[in-house]
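Following this line, the structures themselves.
Values in this text are rule-based calculations from the coordinates and carry no lab data. Bear in mind that the values here come from a model prediction, so they are computed numbers and not experimental data. Cβ atoms are built from the backbone, for glycine too; each structure is taken alone.
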Structure 1
Amino acid sequence: MTHYLDAIISAIRDAGQHLDAAKVWLGRAEKAAGSTWQMPLFGAAEEAHAATRARLDAAEASLRELGPADKLPPVLDELPSRVSALRRALQASEKRLIDAALLAAARPLGHA
């Protein structure tokens, strides 16, 4: 059981780290506005979002196997809300990425 719980906690921790990385990549992309580096930086942010999503999915699946959130023991009862908070932060970061990419796509690419 300890290994199983370690895996859940590790998935949550990994999700947070991937989300932090996505924010860094996105910040760099926003600072690189108009640069040829901007699109690869957006891509790195999206890859970090995908990794975050995968780790959150794994954590949620494992938590569901333990039973309903309101029936979890006191040590684990905070984990579902932490996963939900990370999921909301991921959605906000994905929206920020989409908005930034749309803004970049709307910029003219040069002069004719």
Structure 2
Amino acid sequence: MTATVQVGDATSQVFDHHLGAFAKGLDEILKDYDDTSTIFTPDKTYRGLAEIGSFFKAFLDGAEPAFWEAFKVTSKSTEREVAYLVWEAKPWVPMATDTLFVKDGKIAVQTFTSFSA
């Protein structure tokens, strides 16, 4: 049981860092990933730091300052290596979800879906 708690704690630490990293910029976000990480979206799969960096750069560049003021976490949970997040930034994003699989202190796999207004 101790191992499960430690894995869950590690997942929570990565998850919390990931959420806080957006205020610090792209380099901080990318600390949560490595060259074997993958992000699945409805439009494309991003593999490795270069592609994941491009994904987040486009996301950050496209977000208006008011988007960040409207950003709100509506649900957040972790279980062992998996973290799940539901968030909104109305009126731009009425709902979005992220699921993270954390391995060895990095986000190994992430899914992201955003429901547009």
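For distance in nm of label points 7 Å out along Cα→Cβ at positions 27 and 99, the calculated result is 1.7, so let me know which of 1, 2 that is. Clearly, the read-out refers to 1. Out of 1, 2, choose the structure whose coordinates give percent of Cα pairs over 11 Å apart, for residues 19-66 alone equal to 65 when calculated. Computed on structure 1. When distance in nm of label points 7 Å out along Cα→Cβ at positions 35 and 75 is calculated for each of the structures 1, 2, the largest result comes from 1. A value of -28000 for helix-only ellipticity at 222 nm (-39500 (n - 2.57) for each DSSP H run of 4 or more, over all residues; to 500), calculated from one of 1, 2, originates in structure 1.
If you line up 1, 2 by relative contact order in percent (Cα under 8 Å, 6 or more apart), the top spot, with the largest value, goes to 1.
If you rank structures 1, 2 by distance in nm of label points 7 Å out along Cα→Cβ at positions 11 and 91, which sits at the top with the largest value? Biggest value here belongs to 2.
Sorting 1, 2 by percent of Cα pairs over 18 Å apart from high to low puts 1 first, with the largest value.
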